[in-house]
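Only the coordinates and a few stated rules stand behind these numbers; no lab work does. Note that the structure is predicted; figures quoted are calculated from it, not measured. Cβ atoms are built from the backbone, for glycine too; each structure is taken alone.
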Structure I
Amino acid sequence: MDLDRVVSILATTLYIIENEKLSTRRAFREACRIHKCRFQLTMREELYELVRSFISRYYTLKYIVLSSGRRPSYRLLARLFLYIYHDEGGLNPRSIVKKTTLSNLPEIIESLEFAELHVKYSLPEWFYKRLALLLPTSDLVNLLSSMNKRVLWLRINTLKVDVDKALKNLEKWARVEVDPDIPYLVKVFASKRPIRSLDLVKSGEVIPQDKASVLAVEALKPDPGSVIYDFAAAPGIKSSLIMQLTENRARIVAIDNSPRRLWKTTYLLKHYGVDLSRVEIVLGDSRYITLKDRGEYGLIDAPCTSNGSISKDPAIKIFLGDMSLVYRMKQLQLGILYNALKHVENAVYTTCSLLPEEGEEVVNEVLNMGVEHHPVEPGIRASTGYSIYRYWDRVKRTFPHIHECEGFFISRLER
């Protein structure tokens, strides 16, 4: 693969992430369109993994360049990445050494061993310091390390296929292990082909879904025949799991404020075998919507900074450079949860976030607003919340270094 072209793709992907706020996958697709990539699927996936590694190391690379007294241009960051980490892509960096040479580069790289952890693990400094106030040092180091390593989980969709049959077919292509607590969930250790290219995935018989996301729905404990409001439904993955757990016998009201996302939700629910006659699609803002009937259950998988899923999309590290995003998300979460509790007897409030601002603090503040609900044990195997907060022992958290999944906050509130 031509090194200059790889540099261009890396630099363009980073530019798109910073300026258009797209995910790593979408930015990579756009960069490939711009540079007219025509690679076979396997080579394209290898290049994407190289891009993921580059984006994940953004803050470390920027530190190196700034320490040398240079301006961190996109192309310089890309060339520096290939020069330092070339073994990951099987590339020979000699042709770009001269372009990348920083006079004191060896000394700077050597100093990384003694740099602060936010530099070593490539994270915004404020984010690292916030986590350092919440976790013991040993836990913090393990967490930061695990945030750069993705564990892939697959949900077997029993609306379309038997678990044993799906496992037998999966094992032809991948080395997997069934989760001991959730029999329809498997962890992937290795795969002969990209998972998304497998026929089982294309058909909707097997769905990529992180374990933490599954646990959030398990905490809801939906009953067949019950009315369930999904207050932030798109793209429909959790709604489809609700219908799987109730064997297509629940009734779901799926709410979202984006027509485009609701169209995708409808498409995916149908593709995953959900009985659409039992699903009502509603366009609306869950902070203000008024619903005619009260539901037994409500799922509030609120929009958030998604910092718990950095391993899935390293572009989130770059988005977290704007600390104010956390507080904008918190206000949105407060509005959705407060309004949702007016309409349901039991609710699960969850976010893909390691920060208490999007978890414990939201629950605490809503409960102080005069609602009739109270937190109860969610009944899932996970860690408790951060102990400096009032209801820490009645909420749950998943951590990448402990549970091998994304970092989620999960709470259950009952009237």
Structure II
Amino acid sequence: MSFIFSETILDNGLRIAAEHSDSAVTAAIGFFVKAGARDETSKLMGVSHFLEHMMFKGTESLSAEEVDLAFDDIGAEHNAFTSGEMTAYWGAGLPEVLGSIHGTLADILRPSLCQEDFDNEKKVILEEIAMYDDQPFWVLYESAMEQYYGDSPLGHRVLGTPETINNMKRDELAGYFSDRYSADNTTVVLAGKLDFDAMVEQIQALCGGWEPTEVKRSYEKVIRNEGMFEKHIPDLQQHYHLMMMPSVSFQSEQKYAASALAAILGGGDGSRLHWALVDTGLAEAAAASVDTNDQYGEQLTYAVCDPSNAQQVAEIMRDEMANVVNTLVQEDLDKVIAKAGTSAAVSSERPAGRMQRLGGMLTTSGEYVSLENELKTIESLTIKDLQEVAEAFPWVPKFETATLHT
């Protein structure tokens, strides 16, 4: 199935982009806002995620119940997410309902932000924070990010903290919305079977009046703390260990090589860490990954094991990281390339998958790369490419955090 890429920018700065094909049987649309945890002040930590909740609480024309029914009545999927990098709202369904999906999304993105809804949603978010506090890895990871990045907003918790959520005022949230949810800080992406010109006309009609603010993301120098941090989690029976080090950014051409090397090291069954730790019974889980973000990136490895195996597991993790480059063979790379191709093919079969890939790409870097060209880049990777990225960003832990058992 071949897709055509089209894009335009409205006079108010709203960018519209699409991958469309007459052979597709469904269609999807998403609004991607360049507003995430990294764009918040420490006082308003969690406001991006709070706003995601508030978008579904009603508008001048729709109540919260009517928002849900607007999607359900036409059989459309819909969802939203917030990350450190962005907030996105999307819907998918049959091609003939794409206009209705867009109409509802455009409406909820100009919400009422009522005080009563704000007060009620605080309780929901506090419950969500409490839920994640029951997950040891999540607790360790968030604590590690705060220690690793120090005072930088790159270490902000997406959900915020009980303190920041409790202290947040409705007017502060509304101010953040007015600043960040502007036309020129939002990208509308579409995928599947659709008439691009007709959708641009509809988007212009509903969103052409949105105001631009010329808001820009702040790119301060990334300062990372080094060392070892231990976190006590009461009543914890297992040991968790996380290692972090700098890596490539999303904009880097080396991101594919970095991700391939991470997959060989700890990308599930068949990886180095799996055979050394999980298959041997020393650890319940072990993995490695590369997290590429806007202008910065991180490499991470982690393991979960019995506390009695903690020291041995940590030593093996370091050994596998140190030796992965020197033990690379073509078979390792061939397997990773095959898995990447399969994963890309599966996700691209559904327009919703293409839409989310397109939205994330354009919001993070602003540059379009077709899935086909991306796959060609991955398929052309060589052992030398992996060695070069490992030399630039070695798998040598700069910061470690582990659970403390007393």
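Among the shown structures I, II, from which was the value 2.8 of distance in nm of label points 7 Å out along Cα→Cβ at positions 127 and 215 calculated? Traced to structure II. For the read-out relative contact order in percent (Cα under 8 Å, 6 or more apart), a value of 22 was computed from one structure; give its label from I, II. Source structure for this number: II. One of I, II was used to compute distance in nm of label points 7 Å out along Cα→Cβ at positions 111 and 343, and the answer was 3.1. Which one was it? Matching structure: II. Taking distance in nm of label points 7 Å out along Cα→Cβ at positions 223 and 359 as the criterion, the highest value among I, II goes to II. Using the calculated result 22.3, 69 for Rg and Dmax of the Cα atoms in Å, pick out the matching structure from I, II. Only structure I yields this read-out.
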